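A.B. asks: For reference, the structures are reproduced in the following blocks.
Please treat every number below as a calculation from the coordinates, not as lab data. On a predicted model such as this, the values are computed, not experimentally measured, just so you know. Cβ atoms are built from the backbone, for glycine too; each structure is taken alone.
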Structure P
Amino acid sequence: MPVWVAVILALLSGVSWIETRTRKLPPVQVQSTVGERQWSNVIWTAASLLAYGFLIEILGFILSTMFLLLFLFRFMGRQKWWVVFSGSVLVTLISHAIFKLALKVQLPAGLFNI
């Protein structure tokens with residue numbers, strides 16, 4: 001099964017590549033968005049992912065994922081608090097259900113065995 005999925009993905013990628021090479025589109029002007037604010041977002045995001053990697057064994061999957069998403073939604077995404085909390089809870093529970101229940105992956109329970 002995985003071999004066939006890889007073959008299908010390779011074929012679709014090849015078709016997409018050929019299609020983009022044969023299409024005649026005018027060149028697009030892209031403005032550079034590299035600035036001081038964008039680089040600080042990259043650094044904060046990388047630091048939060050590094051902290052997530054260290055904390056997932058200590059706090060467990062659910063708490064560490066919740067904290068990561070709270071941080072990313074609020075400070076990197078600049079979302080309202082109700083979006084931050086509801087989105088963090090929803091994404092954490094859905095990802096937990098997918099990994100734990102559907103895929104049967106053993107996730108770190110952490111100190112609180114959640």
Structure Q
Amino acid sequence: MAFQLPGTPAAWARAHVGSLLNGVLIVVAALAAHHVGLAEKTRRRVTWMLLVTGYGNAIFYVAAIFAPNRALTFGDNRFGASNAAAVLGLLPALVAAVVALIAIGTLAWAALRRAPAPT
């Protein structure tokens with residue numbers, strides 16, 4: 001039985017590598033959250049932010065396989081025309097990017113507060 005997968009081998013490679021790097025980001029951020037001394041409420045918030053980041057990026061990577069424009073813009077771009085997959089991929093990716101910046105910023109701020117003062 002022959003069948004054709006949608007997308008290109010390069011798109012599938014981007015989806016797999018991107019998801020792996022996304023996982024590494026989440027693991028490293030979770031380890032940092034454990035070591036920077038966040039309050040329990042803040043730690044729970046950062047955890048949810050990391051989950052939103054992970055799922056938002058995963059949706060983007062999968063949708064980009066089905067989007068001729070790689071889900072990089074809401075409209076047409078040099079890679080191709082926009083379609084529903086482009087919009088469904090880019091929207092959660094944009095939310096994930098903002099949420100990730102807030103989560104990593106929260107962790108960085110906590111780490112800087114915890115660091116000893118320079119002498």
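A.B. asks: Tell me which of P, Q gives -25500 when you compute helix-only ellipticity at 222 nm (-39500 (n - 2.57) for each DSSP H run of 4 or more, over all residues; to 500). Could you put the intermediate results ahead of the total?
C.D. replies: Details: P: -21500; Q: -25500.
Clearly, the read-out refers to Q.
A.B. asks: Please state which of the structures P, Q yields 0.55 when FRET efficiency 1/(1 + (r/R0)^6) of positions 39 and 63 (r between Cβ atoms, R0 = 30 Å, to 0.05) is computed from it. Before the final figure, lay out the partial values.
C.D. replies: Values: P: 0.55; Q: 0.25.
Label of the originating structure: P.
A.B. asks: Let me ask another. Comparing FRET efficiency 1/(1 + (r/R0)^6) of positions 7 and 87 (r between Cβ atoms, R0 = 41 Å, to 0.05) across structures P, Q, which is largest?
C.D. replies: Details: P: 0.70; Q: 1.00.
Largest calculated value belongs to Q.
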